[in-house]
Structure P
Amino acid sequence: MKIDFLKALECHNYSKCPPIWELEFHLWNKFGVGKFVVGTDFMKLTDKQKDVVIYRNAETVARVSEMLCFSAVTLPGGYWEVAPGEPAYYFLPETHRLAQAKVIKEMIGNDVALVVSTGGVMAMPEGDDYVDFSIQMMTDADSIDEMARQKLDNAKIEIDKYSDIGIDVALTASDIADSHSLYFSPEQLDRYVYPYLGEWNQYAKSKGMKSIMHTDGNINKALDKIAASGVNGIQALDSTADMDIVAVQRKYENKVCVCGNIDCGKVLLSSPITVYEDTKRLLLEIGESPNFVIGASNALEHQAPIENYKAIVEAVQNIKRN
């Protein structure tokens, strides 16, 4: 399974089933084969309990990954907030994040590729910073340069740490668009995004890692330069933002792997039949493309019914290559 994911990122042919990978998978606890504790629940534990939970988490990841035929797994990220004062679910404190990665690597690293979010590339601001950041780009461009450089420098430290323990893929989650259009102007992308994306990619590869950029939104006008940066994969290609993953796959067949793009909203809210048919339709359209990894368009929240996610896996197993 792991080799299929890595081959797809290199735009090479893989086996009969497309590799399955999720940007973030929050459903570990729903399959009845273990316990997975991260985020604020993890923070409430004693130090001794945290050490025990790290191994139990890894066991759960191993069992669920085998059950769902995952080719790759994204490791828990660092702390961030989905709203002011509201921490994200899928994080571990820095004191335990690397330790968790090591245990998962030891347990399944030969069978499943491991992806780590390193940051490294400028993204559009969150809602509470949107206006101030937009003004800052126009009134103090040099400070944005400094910010972009610092993001990249921090990412290199992360890449060093995780490449040293054999993690396979570096991920930068760098939204540069909303569902309608790019947030940055072409000139701003050329200054604040593309140079750092290229350098981040080169640094990851110099450490033996593959590279994937995640961005939401309508990025059709940015695809040529993202592909030219040398990144191995682009994740999301969200159909709700007018992104046609099949068209992108065909245009960049020998340049970059496309990852996605089952509508995560449908996985959360619709029926297994709908999810199955959407997945089947995408697989038939993609055909035997070498540069394709299937998964949801964004993070799969823990509220999603497991029957809906099983429908994706079932479709992948039923619609095999010749």
Structure Q
Amino acid sequence: MTVFNKLKKTAILAMVATVSTGMFATAAQAAWSPKKPVEFIIMAGTGGGADQIARLLQGLIEKKKLSPRPFIPINKPGGSGAEALRYLKDKAGDDHVVMVTLNSFYTTPIIQKGIGVDPSTFTPIGRMALDTFLLWVHTDRKDINDLDSYVKAVKSAGKNWKVGGTGSGQEDSILTAMMEKEFGYKVTYIPFPGGGTVAKNLIGKHIDSTVNNPAEQNEFYRAGQSKPLVQFTGERMAAYPDVPTAKELGVDIEYYMQRSINGPPGMSKEAQQWYINLFETLYRSEEWQKFCVEDGLDCTEWVAGDDLAAFHKAQIQRHKELIEAVGAAAITGE
């Protein structure tokens, strides 16, 4: 090959490389990604399960450099999640806000119809986990070591027995109402802005029991300050192999809380897909799966997009039926 031909070949290869690079650059520019910080809304207070999850995910996004712009966690616990739901609705069409949700995503719009929110209109992104519930008491309660002794103590105390939970009309109050109906007792339910505050009040003995999620109570459990009596799951979780399920004890109570990511109504398809890809990467990460096992979350199935929308639809109906079964007054305390 002559020097001229070598130069000609080099020039052609360089031109192809330049064109290819330009094509890839154009494709990359065409794909959506955040152009400003993303508001990461948490529909609960600080220290609770939703807050811990959001901040773990935010930290992983930063650590793994998965977003060109930062995610900013923002707590909006007011009105049992009504503040966050209304905020997300009012952000319709905004591609730079997403929310980590819990079951108040369903219950609060059902009970508080005046907020004018229909959760089925939000943009479904991905379900990160199904969170679980356990019944907890302080370890100083030597007279309570199982479900039977718990029920006996509650019936003896009556309305003097104080159960702490996150908000009114939310998951904790629903599960508390389910237990009241099952066991035929009445307690005094005390709402707090977040699960972390609930956990601290149990350890401070300002309340008598709680149905905290594992992530909210684990710090005190590992320190030997609280003890779980029963778990409201289909099977025993690996994190609590010695704690029986309610069903094992002949009690038909099984309840989970979804931990999913959703955007406002009218989010662009391109942005929705970008967030689906992002959170699926996080879901399948070693760090997230380890967290799920250690903190008793069910992370066995990734559900996203239209499948998550179908899941939401079914859960909205289920929670309507649950609220009708136990009564809205029993849940809200009104």
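Identify the structure, out of P, Q, from whose coordinates mean count of other Cβ atoms within 10 Å over residues 112-119 was calculated to give 14.6.
The structure behind it is Q.
If you rank structures P, Q by mean count of other Cβ atoms within 10 Å over residues 96-103, which sits at the top with the largest value?
Q
Rank structures P, Q by mean count of other Cβ atoms within 10 Å over residues 40-47 and report only the one at the top, that is, the highest.
Comparing P, Q, the top value of mean count of other Cβ atoms within 10 Å over residues 40-47 belongs to Q.
Here log10 I(q)/I(0) by the Debye sum over Cα atoms at q = 0.07, 0.08, 0.14 Å⁻¹ has been calculated and equals -0.26, -0.34, -1.12, so which of P, Q was it run on?
P
Determine which structure produced the value 31, 21, 19 for Cα extents along the principal axes in Å, for residues 136-183 alone, calculated from the coordinates; the candidates are P, Q.
Corresponding structure: Q.
Given a value of 1.75 for Cα Rg over 2.2 N^0.38 Å, for residues 88-143 alone, calculated from one of P, Q, which structure does it belong to?
P
Out of P, Q, which has the highest value for relative contact order in percent (Cα under 8 Å, 6 or more apart)?
With respect to relative contact order in percent (Cα under 8 Å, 6 or more apart), the highest-scoring structure among P, Q is Q.
Only the coordinates and a few stated rules stand behind these numbers; no lab work does. Computed from a predicted structure; not experimentally measured. Cβ atoms are built from the backbone, for glycine too; each structure is taken alone.
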